[in-house]
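Undergrad: Following this line, the structures themselves.
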Structure P
Amino acid sequence: MSLASGSRLILGIDTSCDDTGVGIVELKPGGGVQVRANRVWSQTVHAQYGGVMPELASREHVERIDGILGEALGEAGVTLRDLDAVAATSGPGLVGALLVGLMYGKGLAQALDVPFFASHHLEGHIYAAASEAELSAPYLALVVSGGHTHLFDVPQAGHYVLMGATRDDAAGEAFDKVARLAGLGYPGGPAISEAATRGDPGAVPFKEPLKGQTGFDFSFSGLKTAALLAHRAGAAPDDLAASFQRAAVQTLVKTTVRAAQAAGRQTVVVSGGVAANRALREAFGATSLRVVFPGQGLNTDNGAMIALAAAAAIEAGRAPSPLGEGAVAYAPLAHGQWPAASPK
């Protein structure tokens, strides 16, 4: 094992939905972090249903987590006894799925006699970007995934103020539903992205969601309905994919840019599974903002992001979590609503 003197190794586990993720992060004495391992088993059993089946997800986690842990230890070149802390997602997510990783992590921490940290899933997504750049508040954080679309102002480390969120479907959920509608497969994000390269983004006209709003919310139900009507009218799948993707990307970028201007922020973290979308990255790249995306393999749910969030907690001097902490399906991250709780 190659480990600098004074460095600490943190194991992170995420089983919040349909990915079994185990990662290992090295927290260096000066505060820097390095992802030493990131192993994820993405469940395929749900494809036949077009969405995640909670009971099946829980069973898959139970069956896979031992093997994924072994792979992560092998990739990092360490043993269990080398670990200095263990972290696991406590919420939000599917409770049955969460319990698998949470109880597994607690058991490991007890057996190894090391601190345990219960991590927030969305905070993990935000800190996934720490693998690419040092996160220094203030900044904005846009989390876009299959289950979440949230825009936070982060005026100081560990303090999250909700600026906007989806009023209906999450962005990734909308991608899944439109892909299924068009017969492009599951998961919908990669399927839409690939089909869009062959389609005409101007073929299907989509109206801008929440046009003229003064706030920073998102809405994707209208785009989904428009896609259904276009499909019934005979729109080609590739054209539908390209047009929907352009509309979804535009509303995400336009709203985030307005929020950054309102809050006076220049840096934006964009994370979550949808952050892997090439068109979204290109659109953000065309703005004047400094945009930070997670490193390769850290956009979708994974254990390394949970370890990175725990590393930030350790650096901030937060106390370890009580072992009695349970899984929570709904767990707000924000400490308040913008603008009242968001000092510039």
Structure Q
Amino acid sequence: MLSDAFGREVSGVRVSLTDRCNFDCVYCHNEGLGDTRGPQEPQDDEMTADEVVRFLDVAAEYDVGKVKFTGGEPMLREDLEEIVRRTPDSMEISVTTNGTFLPGRAEALADAGVVRVNVSQDAVDPEAFAEITQSGAYDRVVEGVDAALDAGLAPVKLNMVVFEGTAGYVPEMVDRVAERDGLQLQLIEYMPEIAGNPEWAIDIERVHGWLAEQADRVEHREMHDRRRYFVDGGMVEIVDPVGNETFCANCHRVRVTHDGKLKGCLNRGDDHRSMGEMTRDEIRETFEETVANRVPYYGEYLVEDDDGEWVVNEKYLPAPTAGDD
């Protein structure tokens, strides 16, 4: 297993299969790439199924044991089930989706080898959901969650991005997972550094405080310094990377963009490394380079300046060369 210079072993990969999506969520940062989504039809720059599987075969050589397929919306790929079936047997497979294609496909995905799905859902009110996602597909998402549970993909994690536009819906979402067996809620801190609109960000400690008051018990996960709150039988976990050095210190995942580039950190846009023609040798070389060049992020690689802007820590800037002013 490969380790970076900070002792973090890379045990998982997150593979974007497409940057296409049938939603237009107001907070979307498209896996850190920005709003690059184009037409809904398959694009020439998307990795083929053969290329995805070739990468995963190489990653398995380095004892990578987990893969999460994402997008955009990964289920816009009609060959998703094929990719899952061809994924190395040694890898645990999960999918992040908006849920609209799970009805009719959840069982096939489970049969192919998917063990878990995360479904994006930011509200339980159809009108609020439509405003956030720019989609009228609320009923279809609920149907998709039910289909995933029926297919045995429990627990289904509902992903909710928490910002000014959604914070008021947190209590209703907590009730939702408490009322339905097999559901968990994952509250994700809004990251304005890559999504923009910094005025939308809220103090995530407000949410921690409210949940602590409601919870029957609280667990602390050493991994990522996460807290889990159990409220009326439902489990709620907060993913809060902003300002959380421990979160990044325990990151064991690298990412693959839909067009075949490796990146060591979600929040960086300057570390993309192309795997070229994606031969096995090119994949190995790029994978090793990516892991070797990983850096800490919040609180170390990026620091806040006097104006509250995130800037690169001076000790990570390239050394000046002769002739520089």
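Undergrad: When relative contact order in percent (Cα under 8 Å, 6 or more apart) is compared over structures P, Q, which one is greatest?
TA: Numbers: P: 25; Q: 18.
Between P, Q, the highest calculated value is found for P.
Undergrad: Given a value of 24.1 for mean count of other Cβ atoms within 10 Å over residues 174-181, calculated from one of P, Q, which structure does it belong to?
TA: Numbers: P: 24.1; Q: 17.0.
The value was obtained from structure P.
Undergrad: Looking just at FRET efficiency 1/(1 + (r/R0)^6) of positions 102 and 262 (r between Cβ atoms, R0 = 25 Å, to 0.05), which of the labels P, Q belongs to the structure with the highest value? Mind showing how you got there, number by number?
TA: Numbers: P: 0.10; Q: 0.30.
Going through P, Q one by one, FRET efficiency 1/(1 + (r/R0)^6) of positions 102 and 262 (r between Cβ atoms, R0 = 25 Å, to 0.05) peaks for structure Q.
Undergrad: Moving on to the next point. Going by distance in nm of label points 7 Å out along Cα→Cβ at positions 238 and 278, which of structures P, Q comes out largest? Intermediate values should be presented prior to the final figure.
TA: Working: P: 1.4; Q: 3.9.
Checked P, Q; max of distance in nm of label points 7 Å out along Cα→Cβ at positions 238 and 278 sits with Q.
Undergrad: 15.8, 50 is what came out when Rg and Dmax of the Cα atoms in Å, for residues 86-181 alone was calculated for one structure; which of P, Q is it?
TA: Matching structure: P.
Undergrad: Also: Taking -12000 as the value of helix-only ellipticity at 222 nm (-39500 (n - 2.57) for each DSSP H run of 4 or more, over all residues; to 500) derived from one of the structures shown (P, Q), identify that structure. Can you show the working numbers first?
TA: Values: P: -12000; Q: -8000.
For helix-only ellipticity at 222 nm (-39500 (n - 2.57) for each DSSP H run of 4 or more, over all residues; to 500), the value -12000 is produced by structure P.
Undergrad: Where is distance in nm of label points 7 Å out along Cα→Cβ at positions 22 and 294 largest, in which of P, Q? List each step's numbers first, then the result.
TA: On the way: P: 1.8; Q: 3.4.
Greatest value across P, Q: structure Q.
FYI, it's all coordinate maths here, none of it is from the lab. Remember, predicted model here, so these are calculated numbers, not experimental data. Cβ atoms are built from the backbone, for glycine too; each structure is taken alone.
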